[in-house]
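Derivation of every value follows stated rules applied to the coordinates shown; laboratory data play no part. A quick note: this is a predicted structure, and the numbers were derived from the prediction, not measured.
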Structure 1
Amino acid sequence: MFRKLVIANRGEIAVRIARTCRDLGISTVAVYSDADRDGLHVRFADEARRIGPAPSTESYLNMNALLEAARDAGADALHPGYGFLAENAEFARRCQEEGLVFVGPTPDGLALMGDKAAARRIARDTGVPIVPGSEAVSSDQHAIREARRIGFPLLVKAVSGGGGKGMRTVSSPSELLGALRQARSEASSSFGDSAVYLERYLHSPRHIEFQIMADGEGSVIHLLERECSIQRRHQKLIEECPSPRLDPDLRYRMAEAAVAVARAASYRNAGTVEFLLDNEGNFYFLEMNARLQVEHPVTEMVVGLDLVKLQLRIAAGGRLPVSQEEIRPRGWAMEFRIAAEDPFRDFLPCPGRIDFLRPAGGPGVRDDSGVFAGGEVTPHYDPLIAKLIVWGEDRADCLARAERALREYRVEGISTTLPFFRRVLRDPQFRAGEMDVGYIDRNWREWAAESETVSLGIERDRAALIAAAVSAYRAGSSRRRRIAPPADRSAWVRAGLEEQHGSRR
């Protein structure tokens, strides 16, 4: 196993990787930009190295700075996490040239599967259905020709990377050139690669992905699926394992397709084969994410394996310690991506100082966080600050535990997606497992208006309670008097007094 490892990332994923390294006795080296000097991942590692100014192009996407940090630290391995350079074949190759083990696919594997258009060709040649689309478009004119062939609506998608970055929906020809510019710019700043391709837009499918692991000896297994349909602007918000839509036969066929794609690519390490599933039960290969996924903890909770540990074992030359037959999934898990965004104001980013933080805990609850009370959420990077993962014996048990955990979780000083998740869990459609990729877009405006109404009610209740306190004070009692809650405690709770200050009164 490795002696010292550089974590070429930041935030919660850097902390998560450091934890497994600590379990294995591997010394860790954090890297940080000027904006992350006091980041939790810096405090969590054994060593830390500055890699540049705040902009990601000058720090977390700066290959020379990352490799220099690894040399200075005397590291023998590097884990890229996800995003940034995680799917960059050139970076993996440069690590190899430096004698540094890249914890992930081989450079050739990344070049093949990290290129979404190339991955589509492999899936097609393997006999797996694909969404109609194009190769990488070389120019605006090429894109216009391909768009006419594919038809509208369509998606412009980054060839590299993932996570909804570098992706735009195009409803008509007049929107195409603007979407191309935006997607290329975002892809370049996020992944260092501006190449894009086009893909037909499917109406309201479900988004289901299969986690695969492959060693260097030809063994490829899947670790079940994840339902990822709850998303906004192609960014996943809630994931769960297993999917409430799949029956055993459909699960088997999709899993076989996922493994076949990975085998055809001679893939190694962790990866995710993603599919779109239509209302008739037809599935289509979407892409392969050649890296660890943000939502990998839901799989870990159900199959009982540490995916980062498996990554490290494979990267060190080891074989998979389990066969497909030995995978014994148990229970149900969900992940909620807690981001510094105002979900009822079009998910507007809300960077700032975290004044108070109380993560949820207890049985079946896991908090993967990258922040701390008193710390700053910077505007320079993705607004994800933590992931709440819950487990239950079945979906109903998991939902009940999620409700409890979301009530417990408190973040003050910035707006977060927590209240949005509480609202989703009250929705009958979600509770019934009836969802698709358009679910949030259809509902969030109504929920935003509802939230505004509730907020006005809360302010009225606060004003009434304050007025009652002032009135009691002015009544002139010489002794200290306690203001009793109203007979109808709902106003008290709506005003936030019990929930926010119950432990301090």
Structure 2
Amino acid sequence: MKKRIYIIICIAIVSTISACKKALDLNPKDQLAATTFYKQKSDFDEALAAVYGSMQTEEFSFGMPFRDALSDNGYNQFNSGSVTSIDQGNLSATIGGYQQAIYDDAYISIARVNNFLTQLAAYTGADITDAIRKQYTGEVMFVRAFMYYQLYTIYGDVPLVTQPLTLATQKQPKVPAAQILAQIQSDLNYGIANLSTQPYISNYGHACVSSAQALLARVLIYAAYQGTGVVDPTIMGQVRTLCTSVLTQYSLDPDYISPFRDATQTTSKELIFTINFLAPNNTAPWDLYFGDWDACAPYENLVDDYECTDGLPWGVSPLTDHTNNMNNRDPRLGMTIYKGFVDFGNGEVHHPSNPVPTGYGTKKFLEPKNIPYGFSTLSQQDAPVIRAAEVMLMEAEAENELSGPDPTVYQLTTAIRARVGMPAYPAGLTQDQMRQRIRHERRIELAMEGLRHFDLERWHIAGQVLNGLNTGIITYNWQDKFYKWPLPQTEIDKSGGVLVQNPDYK
């Protein structure tokens, strides 16, 4: 009897293995698979949308102000992305938040790009011409470059992955940051050679040549400071050339706030690249986070940094109004920051449901027509990743570092300030005086757009600015090792020793 049972069990096992083998030879009928999905051009269009969709995560899009909370610009009362913990000196390999998310989400996006490129290379259908193939390649390489830019500036040395990973290749070592920079340049240079030469407004939502040039300028202006704050003139010269080229196609929007408003974004000649949302199924919590929750509260020191309308500092200018510090100020203050509650005028008012810990809130990204803000608000504002004002400031910075405050520097800074009715900088500034003015202008013009942390690090002044900052809420504890973040411990553990932690966090 036992022998008979044993034989039956053996037969059952063999049958099961055989059945499993047959099942494994087939793609699931109820799921999409890469080997069966790409059958025509429209499939690649959908996959391209999914690649762009990978940029919609909080830390790369609607969490822009949270990235500014890693600087002296604002406070996140909910510790979103662990930014408040990091500000207080608690950055570690296990803290999570953005320390984990930037790494994970960047590589998820990179994996989509690599898979897309592999499938595109294998596709032979006549409905994808050589020109379309190059356009697709340039667009997804732009996204990959954007993600490696995040990894390069945050972590430094990271794994370089340009092909789909398999079980055999999934454990990747990190490479020197210089190789990551080289890959970013390679991807963006491909885009510059092959993407559409029309400005972004002509094919809104799709990266074009100028998008790639502007992103490359941003990457290189970071690299130009060499991690020490000392400028490499050769790299800075490349930044200047790229910016000059980009600005032949773009201009400042007459209205400072238009590039941030849903109704005017798609027609703005200032936007060079955006991450897009569309109601009702693909929205972002801009209005809920910043209008109702006050999830990023600007500090008083940022408010104080806005000049009075005569171009003099608040507190020094005779226009200083101590009874209402929002009066007689650079108009960008009232368009970027609200005091106490949201007020667009004409009865468009919203009082946050949460406390306003610094007395201020972020107004720049809010949509007036969405009032009252709440959980059900469908915010479809696009994230303005790169705009002409930033490129103008990068060119002014590069020109000043290379040649001092020449007429080009004055022309660029004057245009940015004149857009909001602010006077030009006084003549006769020294190079260092103009350097400080440009840095001030970046803080004001680009406030809450996620670039202040980037700036403090590339200028190598983070400790100088943050330690001792009087916020009235938290005490900053910046350490120089924070110029490069630790890799997530989860990734170190999964690699079985192949991926090595950054030296300061071992």
Structure 3
Amino acid sequence: MADDRDFDGVPRVAAFKAVAEFKAHLATLPIPLDCDDELLPPKDSPLAKPITVYGKIIGNRFATHPMEGWDGALDGKPTDLVLRRWTHFGVSGAKLIWGGEAVAVRWDGRANPNQLSFCEDNRTALATLLPALKAAHRKQCGTTDDLLAGLQLTHSGRWSRPDPDHKPRPRIAYRHPVTDARSGVVDDRSVFTDGELEDLVRDYVAAARFAAESGYDFVDVKCCHGYLLHEFLSAHTRPGPYGGSFENRTRLFREIVAAIRRDVPGLHLGVRLSAFDFVPFAHPRPGEGTRGMPIDYRPHLPWRYGFGLNPDDPLTIDLTEPEAFLRLCRDLGICLINISAASPYYNPHLMRPAAYPPSDGYPPPEDPLTGCARLIDAAAKLKRSMPELTLVGTGYTYLQEYLPYVAQAQVRLGHVDFVGVGRMLLSYPELPHHILTGRPLQKKRLCRTFSDCTTGPRNRMVSGCYPLDPFYKARPEAPIIHEIRRKAGR
């Protein structure tokens, strides 16, 4: 698992011995990425500067991203593994907790049989997570007065596998010519009817009411990563009031927001948004190199199955509609937006740049640093278009040693308000706290994006950092995942 060798001509991040070398490589990327030459002292760091969100002063500019472990109980309740992860979110020192992890608002919305889900029977168990996170944060940082914590609410839609047999049971916004086969859609029975969406709105309200009663400051009405509300944003081909025009494609989102506002007054809202898609990617075809590549999408042009892309050239980002969506959020009184992209099911390199693919993935199509730059650049463009909104950025884990230098530059330049960190916290949960207190990074704990945290779930095992976290190294799944990696030549 050496992390300093080239792969297909692309140097590993660990191969750069100094920030100057790293910046010289950044200058060769097709997308510019600002990076500072040195870190300011903690007292002067933009990352330590407070910011006011929804009238509350938030203590720093780090956010934890939602991280599912595929390790809840079959009934949707948390387990000790879930509690451990949430405790680590508190230990991180980040002052914005974005959702902890995705909680399905009802049973059929679970992406796997071990995803947390809300129902009245699960209320008491789910309510233990936030106090544990806050207790860990208070011990690490001394106070939770400047902490903002949310709960991410979701329905997995096309990617639902809620039952112990792990079989797909998709519920979709529209039929898709490419991903229907992969997601188990065989006929129109999987499509949500207009009438069924009324029940779904009530389920979101019930989960939001639970969040408010449990002490969360906000809920994330999740619109990312190919799940249901994100898919509705691209429902160009759906007939009726929930498809076609931008107004129709955002109707379900607006109805959920309005219902939460009406029935859970005082609860703030946030949105994690996949701001752009591409067409699905796959392994290279014979004779076409060693990198992942887009499917042949030409028979399906114009590509009417994505959001934030050019339908005539679906490998090109078009932020016109994402900007319109942010204006909609502003008009609905939602000022907290988390910018992500695409879907882990058909183009993970866009939203989770990595040196190594998961077991069901394709080889990196590009230098993963290009993926980081693309995500960070999209957030910066959206921030420029809507400076009144508070934006959280994505795409920082693969930066590894140089994460603090890029993060500092992005916040200093006003490109983003918060730096969101996800996978890194599985191997090194204290990283934000160490940056904010000026401590040297513990390089042996830095996530090197081996993707075992995804390979595990793809093979019906719990997620965790098996290469670097001693806790997961000692679990019985570790040698199985190591063997999967070995067979894949990694």
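State the single structure among 1, 2, 3 that was used to calculate relative contact order in percent (Cα under 8 Å, 6 or more apart), giving 20.
2
Which structure, out of 1, 2, 3, was Cα Rg over 2.2 N^0.38 Å derived from, given a value of 0.90?
Here the read-out was taken from 3.
Taking -9000 as the value of helix-only ellipticity at 222 nm (-39500 (n - 2.57) for each DSSP H run of 4 or more, over all residues; to 500) derived from one of the structures shown (1, 2, 3), identify that structure.
Value -9000 for helix-only ellipticity at 222 nm (-39500 (n - 2.57) for each DSSP H run of 4 or more, over all residues; to 500) corresponds to 3 out of 1, 2, 3.
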